[in-house]
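Undergrad: Please go over the structures that come below.
Bear in mind these aren't lab numbers, they're just calculated from the coordinates by the rules spelled out. This one's a predicted model, so the numbers in the text were calculated from it and none came from an experiment. Cβ atoms are built from the backbone, for glycine too; each structure is taken alone.
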Structure P
Amino acid sequence: MSTSQEALKQLDESPMSGFHFKTVITAGMGFFTDAYDLFIIGVVTSILKDTWHINSFETSMLSSVALLASVLGAIVFGRIADTMGRKFIYGYELLVLAAGAIASALAPNIIWLLIFRFVLGVGIGGDYPVSSTLMSEYSNRKDRGKLITFVFSTQALGLIIGPLLTYILLQSGVDKELTWRLILGVGAIPALATFWLRRQISETPRFALAQGDKAGVTRAVEMAEGKHRDAAEAGDSSESLVPTQQQPAASTEEQPQKTSWKELFTVRHWLIWLIGAAGTWFLLDIAYYGTTVSTPIVIKLFSPKTSLSTNMLYTLLIFVVAALPGYILAAFTVDRLGRKPIQLIGFAVMALSYGVLFIFPQLTTVTIPFLLCYGLAYLFTEFGPNVTTFLYPAEIFPVTVRTTAHGLAAGLGKFGAFIGAFVFPLMLASPNFKLPGAMGVAAIICLAGFFLTFVLPEPKQKSLETIEKEGDALDEKLESGKDQTEVSA
């Protein structure tokens with residue numbers, strides 16, 4: 001075993017350090033911003049219906065355009081991170097996001113607001129593959145699920161801060177036109193505040209090893225163990241890891257690894273896992289973003305006389321009581337129960353909750369029963385597929401195509417989110433669907449996600465290298481079975 005591989009094994013068995021928690025905050029602030037910027041648009045559209053008098057189609061476009069753009073961002077940034085390095089690109093996606101947020105706050109009309117939201121969405125999409133993979137490749141095997149979940153769980157704060165800030169502004173008597181501009185512009189603040197921290201993180205040890213950079217492996221592992229305070233102190237720079245051909249390797253084990261992104265579609269188990277990871281994320285996000293972005297509309301439907309301020313309180317209640325505990329519960333159980341059981345349980349309860357609202361439509365007109373069913377779905381979305389679909393692609397694919405695979409999965413997921421955010425407001429406004437019909441569609445989608453989960457492996461408490469070897473062994477087993485079948489025939 002090479003020195004670099006021994007260092008990775010040492011990292012896998014090491015306890016969590018201050019560096020891990022710093023990385024959680026650095027990566028997590030991006031997801032706080034992502035959630036805030038994506039879900040606050042539901043509040044903004046509610047205000048713009050009164051101020052700009054936008055129609056149902058414009059509402060749907062405004063709710064979904066950033067999600068469509070995030071498909072592009074996830075795929076492009078994910079591929080760059082596999083070819084040039086995680087460190088090379090990390091942080092710049094936040095600048096794109098911040099530019100989109102500030103411009104959106106200054107938009108003079110609906111057309112420009114849609115354009116600026118598209119720019120913001122590109123930055124949001126870019127955050128998914130890079131942050132998750134960076135945390136994954138720095139984590140130890142026993143706490144990897146917890147650490148990645150902590151990163152993603154900062155979304156809960158974004159979900160809460162948006163309605164809370166809106167409520168405070170409205171109660172303070174701030175003009176509605178100024179309110180929506182302020183809440184959109186605020187989304188740039190945490191992104192800009194986190195940019196410098198992201199640029200200080202060293203290249204991950206696993207990517208460094210894949211590039212044949214033994215010194216980079218040692219430097220990154222030492223940083224993770226608290227022996228270096230930051231990348232600058234360790235003498236690291238993004239440029240030092242890009243031209244990896246100039247760095248000599250001591251043995252064949254240290255030669256740069258090369259994997260074409262096309263192999264994700266030709267290697268059997270990678271293709272199966274990509275279908276499972278991307279497909280479940282796609283299905284989840286149709287239901288999740290469709291219902292979440294439309295939450296203010298949903299609340300208005302079951303309680304038509306509710307004021308905008310009271311609507312924000314209901315929204316805040318759902319997020320605080322249901323979403324936040326779900327994230328916390330997932331973080332502290334995902335490394336014990338495993339990714340697959342949590343995802344199956346989550347999809348099952350979501351389907352059940354939405355299904356009850358469809359089968360018994362009268363529940364959608366009574367506040368307490370509706371909030372219980374709707375909130376239960378939220379709880380098991382966060383304690384379930386909303387976390388695990390983010391986790392899976394960061395763990396089950398090889399280092400050389402990991403961010404590419406994650407970008408593809410996140411991109412398809414965000415395309416599902418675009419569909420959900422675009423279609424659900426239309427369904428809610430349609431006399432043929434309304435609220436019960438939309439809940440019925442969400443139930444069917446969650447049921448499909450439940451069954452597709454079975455094609456995925458269980459990566460809990462395994463090193464990333466072990467997961468890769470198990471995938472190769474699975475292919476050999478499948479190929480052997482195929483050969484035996486041909487001989488028998």
Structure Q
Amino acid sequence: MSEKLIDTILLDVGSTFTKATAIDSIDGELIWLARAQAPTTVTDINQGLGSALQGLAAACKVNSIAACNIQASSSAAGGLRMVAMGYMPRVTAKAAKEVAMNAGARVLEVMSFEDKPENKLEMLCEIQPDIILLAGGTDGGNQASLIEDAQLIVDSKVKAVVVLAGNVSIQPQAEALLQQAGIQTIRVPNVMPTIHSLNVKPAREAIHEQFIHQITEAKGLGKLLDRLTVNKVIPTPGAVLLATELLAKGTREEKGLGNLAVVDLGGATTDIHSVLPYMEELSIEEKGLVVTNEKQLSYRTVEGNLGLRVSARGIIEAAGEKAILAGVGLAGEALEKSLHCYAIQLEANPEYLAVSDQDKLFDHAMARAAVEVAFKRHAGYIAQSFDPVMGIVPGTPVGRDLRRVKTVIVVGGVFTGLSTDEAMAVVREALQNPGISLLPAQDSRIIIDKSYLLYAIGLLAEYRPTQALLLAKRHFSMSD
């Protein structure tokens with residue numbers, strides 16, 4: 001027993017648990033060694049980090065562990081409170097979701113020309129956002145909305161940072177208006193330079209920098225950066241999305257898996273990430289209006305009312321006791337009442353672990369329902385009626401089409417307590433009744449991430465993408 005020096009330690013400081021993953025390098029290949037976790041200590045995260053690292057050392061059968069490279073992701077500070085303001089409601093909503101997808105922000109409100117100025121002012125004052133995405137107008141298009149919204153921000157006296165991401169020809173005027181009022185402003189290229197394209201990366205990076213600033217200002221979180229070999233912390237959902245993109249697209253040296261979806265079923269939310277490389281091959285005519293069709297390479301949805309503990313009743317409300325029980329072959333008023341009471345119990349005691357056979361079956365049933373509902377909200381559908389305005393006829397696929405997805409990766413606490421076959425069954429059952437939804441095929445390959453490796457692959461992706469991809473393939477036994 002002694003200190004062990006390895007290649008890389010990857011940390012994830014969550015709101016509940018702090019995770020640590022050990023990765024070593026043998027003959028140029030990255031090898032997964034072990035993982036550990038400990039409760040996150042909110043007042044001083046160093047305590048939780050220390051406990052997680054001690055657990056990691058124990059898992060590696062040494063007294064202590066050190067690494068040449070140390071990187072981290074975090075969701076402990078929560079997402080930045082974000083408001084999006086723009087001209088067209090669909091354009092602004094779409095751009096805001098794409099920008100916030102992995103930048104560490106939560107979109108609380110989307111405002112457009114359809115909202116009265118007095119209502120916008122009231123919402124700004126009520127929400128008190130940390131950041132405002134100020135969009136509006138394609139390049140060379142509408143100019144008035146950007147100036148009008150900038151004036152409303154000044155009038156609201158909010159202390160938000162404004163990311164100016166609208167019509168570039170009018171940005172200097174809007175920036176001057178905001179800066180004269182002492183409002184911190186960051187100019188980036190237009191998030192929608194033309195109606196057919198989104199350019200979200202610059203705005204996303206600006207918000208990500210604000211996320212890092214926030215977590216370093218939060219109590220104790222500034223000490224996280226002191227432990228790292230890179231001066232950067234990635235928002236956890238962003239790390240998972242980066243991993244999903246790497247696995248789907250691959251690198252120049254190593255082929256990716258193709259169309260891919262990730263399900264992250266937590267105690268409070270169910271997140272779905274999908275990356276569809278074939279979308280990059282579509283022509284502008286095939287894509288149509290980006291803002292009305294989910295024809296983006298990457299897409300993420302977060303269902304804040306679907307969780308197996310903190311949001312257990314949200315699953316009941318979304319699917320209903322009868323349907324949830326029917327999904328696992330159960331029925332009866334007594335069981336429906338028991339399921340409802342169980343959900344209440346879970347929300348009151350989110351750390352509860354199922355012990356009895358009935359409670360385990362209820363967990364299975366609710367997990368199945370949460371995955372099904374989340375997938376159907378993420379995916380598109382087959383139109384059932386005519387929409388002459390949008391040019392849609394019955395039978396037309398509308399929205400995100402996941403039918404080409406051949407691999408689904410699943411992560412979440414409930415799956416670590418199930419056998420691999422049981423965990424895979426939860427997902428297959430969730431996909432077996434697509435109805436009109438454009439879901440992945442039921443025979444898709446299901447991979448269970450019991451080691452919580454995805455965030456780690458995302459962290460490695462920026463610096464050693466090919467090695468990270470090969471590590472994931474070996475760990476998950478993926479074949480091309």
Structure R
Amino acid sequence: MTVDFFSHYTMTIDGKAADADKSIDAINPATEEVIASVPDASRDQLDSAVAAAKRAYPAWSARPVEERQALVSAIGDRIAEYAEDFKRLLIREQGKARAGAEWEIGGSIIWCHEIAKQRLDPEIVEQSDGRQVEVRKTPLGVVGGITPWNFPVLLAIWKIAPALLAGNTMVLKPSPYTPLCTLKLGEILRDVLPAGVLNVVSGGNDLGAWMTSHPDIRKISFTGSTVTGRKIMESASGNLKRITLELGGNDAAIVLPDVDVEAVAKELFWASFQNSAQFCVAAKRLYVHRDIYDQLSKALVDYATTVVVGDGSQQGTDLGPIQNKMQFEKLKDLLADARSSGLRFLLGGDIPDGKGYFVPITLIDNPPEDSRVVVEEAFGPVLPLLKFDDVDDVIRRANDSEYGLAGSVWSKDVAAARKIAERMETGTVWINEIHSFSPHIAFGGHKQSGIGIENALDGLSEYTNSQTIVVRDELNRTVPA
């Protein structure tokens with residue numbers, strides 16, 4: 001199958017290519033150049049995609065789970081066939097550097113192959129004299145997936161693989177900022193999956209709103225901002241859609257005074273700045289014990305000056321631009337506020353002239369706890385470093401957030417670090433590492449960081465209903481003497 005990844009982007013509806021009367025421009029964030037135009041789906045086209053998914057659902061859900069497992073694994077195989085094209089296109093539309101593209105595409109392949117090994121078998125919860133109680137998992141129907149612009153391929157797979165494996169069909173909408181790879185994913189899977197099982201439609205905010213209120217979509221799985229998540233929850237309430245929401249985070253990293261400062265500085269840097277900090281679980285508040293604060297601050301500045309920020313397509317680039325102008329302008333405003341508030345910059349803070357949405361690596365020296373750079377999720381390479389003396393105090397400060405996605409604790413004393421981790425109000429806490437994910441490890445947020453779980457059997461269950469079957473068999477009942 002020959003596919004041109006760098007031109008002619010179409011939607012996939014009922015297994016066939018679909019264009020639209022209107023279009024949306026895709027922009028390379030490193031150059032601000034329009035690199036493609038993609039369809040802006042109409043309401044009727046969404047209805048067609050949902051109808052196709054609804055038609056495909058009975059046969060797909062009736063397939064033996066082993067067949068669905070094989071086809072989900074085949075999605076990974078097909079991505080692997082076009083891995084190099086995906087990486088090149090991802091760099092162009094998302095802006096990330098080569099290493100980041102390799103991590104995302106490689107992870108997408110692994111996720112398909114590993115999720116395909118999962119299954120939810122019926123469970124006998126009671127077996128007594130002439131009576132059996134069985135709980136089984138049944139698919140929901142048509143699932144709507146809405147994905148973000150920071151990891152457009154991997155986070156699409158996080159939804160596609162479990163939804164299809166569980167027996168659902170899907171309508172998938174990528175972010176209008178990063179639609180290209182997702183549209184090509186739909187294209188290369190047209191001869192892998194039965195028609196209607198996976199439909200990929202592109203469009204703006206109207207399309208997302210139509211999906212969340214559509215009467216024939218039984219579930220919405222969304223990754224994105226908490227603000228949008230609230231709107232989705234409100235819209236989905238109209239017909240009691242199931243929802244999974246993976247939302248914002250303002251993750252705290254707590255660094256105890258016994259760490260090897262030079263060794264941990266590099267790990268903490270990438271904990272904060274991977275993907276130019278456009279990462280829901282980036283360490284966004286770095287709490288450092290006062291005894292090592294100056295030493296670690298210097299080590300972070302020293303390491304940061306070795307990291308190359310630039311066009312991800314250029315060899316030697318470590319970090320790319322901010323993905324879109326909207327987020328770029330938010331970061332410019334955040335930095336302007338930090339300057340007007342008299343905050344001290346250890347590094348960065350000045351937006352360079354020229355093309356591209358580039359924000360320099362920025363470290364801010366011990367700002368007040370109520371400053372915007374601490375309270376808000378920057379979602380860009382702006383990191384506040386904060387001093388602490390007392391463990392109880394730093395836990396209180398770390399938990400003083402509307403978010404609760406993830407966090408990390410760094411210490412040679414693992415027992416002490418674990419005690420801190422257990423008191424953090426987040427869905428995930430890493431100790432002496434960060435950003436280790438697996439298809440078999442549950443991931444989800446607390447508080448306003450989301451609802452529901454992705455990955456593992458818990459995540460697979462999110463795409464099902466529970467059905468209890470109670471059987472009383474008089475023929476096999478023992479009659480009392």
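Undergrad: Out of P, Q, R, choose the structure whose coordinates give distance in nm of label points 7 Å out along Cα→Cβ at positions 109 and 149 equal to 4.9 when calculated. Show your work: numbers first, answer last.
TA: Numbers: P: 4.9; Q: 1.3; R: 2.8.
The correct label is P.
Undergrad: Using the calculated result 13 for relative contact order in percent (Cα under 8 Å, 6 or more apart), pick out the matching structure from P, Q, R. Can you show the working numbers first?
TA: Details: P: 25; Q: 13; R: 19.
Structure of origin is Q.
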